[in-house]
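See the structures that follow.
Computed from the coordinates by the stated procedures, all read-outs in this text should not be read as laboratory data. Just so you know, these numbers come straight off a predicted model, no measurement behind them. Cβ atoms are built from the backbone, for glycine too; each structure is taken alone.
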Structure P
Amino acid sequence: MAKAELTAVLEPKCQRVADQMGFELVDVALDKEPTGKYLRIYIDKPEGITLDDCEKYHKTVLPLVENYDYDFMEVSSPGIDRPLKKDRDFERNAGAEVEIRLFKPLDGVKQMNGTLIGLDGEDILVEVGGEEKRVPRKMAAMVRPIVDMEGIEEVDLGEE
């Protein structure tokens, strides 16, 4: 079964488990690496995902996906700078600073940073340098929030 077909079959199963457990299914990906095929499932919830959440989800979803063609399964949080893919991701991040990387240049640029306005049909609306830009969604290789690390306290690990 091809990669796209496999994720299309697995996603509804993963979604059902996420819904039952109160998690948001962010993404299901099958990645081929030198060590094998990795089934990666990303889950989230408003207060953030814990290691215990990942373990419980892993144990619950495993019987539903174990007979498919992959070597390793990982369940994790998508991270603070998770890419925006679904409409709800763009809605949730309206007003945030984002980085957009394009498959090919648009108006002479292949990457832009700006304030996400939202979606309009199949276009991403972003304010760049005080000007509203319209980026066709199909041209965007990746859109993700820019994480501002200013003001975040350093954690003392007790090492010197």
Structure Q
Amino acid sequence: MNDVSDLTELHGLFFEDLKVGLTAVYARTITETDIVLFAGISGDNNPVHINEEFASTTMFSGRIAHGMLTAAFISTVLGMKLPGPGSIYVSQTLRFKAPVRSGDTLHVRATVTDLVPEKRRATLSTVCTVGNKVVLEGEAVVIVPLRSSVAGAESTARAG
């Protein structure tokens, strides 16, 4: 870090900034490359994801993206937007409702539903949609830094 202001620039929202109802959205079109790379990284080479001939015989009538690939974009919203950098992902529930396919544009929405100040925890509703169809829903819990904890770190950095 070159400057003490770098500490605050690395953070997203602080716990004090959060309010019930606050929402953030991330959108991404799922590509063939995303699916193949996720299969390689995760080791999940289930043919329903990578073999069109096999997948066409399943209830999905074709290849689908990994459910956990879809869920991974919840981490994008939480880690980069709401609350953003500095927050710690504690838990997530997931309910897969419909398949996602290559070429689908996924919209991932996180909305603050509860705040627990004494634990600095925020609960967020997480919903992924393709068009008007919900493909995944759940609930996330994150720990969010206090503004005063970063101010204290800045003071320590200036003193050092």
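Assuming 15.1, 43 is Rg and Dmax of the Cα atoms in Å, for residues 66-105 alone as calculated from a single structure, say which of P, Q it is.
Answer for the origin of the read-out: P.
With relative contact order in percent (Cα under 8 Å, 6 or more apart) as the yardstick, tell me which of P, Q scores highest.
When relative contact order in percent (Cα under 8 Å, 6 or more apart) is computed for each of P, Q, structure Q gives the biggest number.
Suppose you compute Cα extents along the principal axes in Å for every structure in P, Q: which one lands on 51, 50, 34?
P
Match the computed value 21.8 of mean count of other Cβ atoms within 10 Å over residues 122-129 to one of the structures P, Q, and report its label.
Going through each structure in turn, the value belongs to Q.
Ranked by distance in nm of label points 7 Å out along Cα→Cβ at positions 98 and 114, which of P, Q sits at the highest value?
Largest calculated value belongs to Q.
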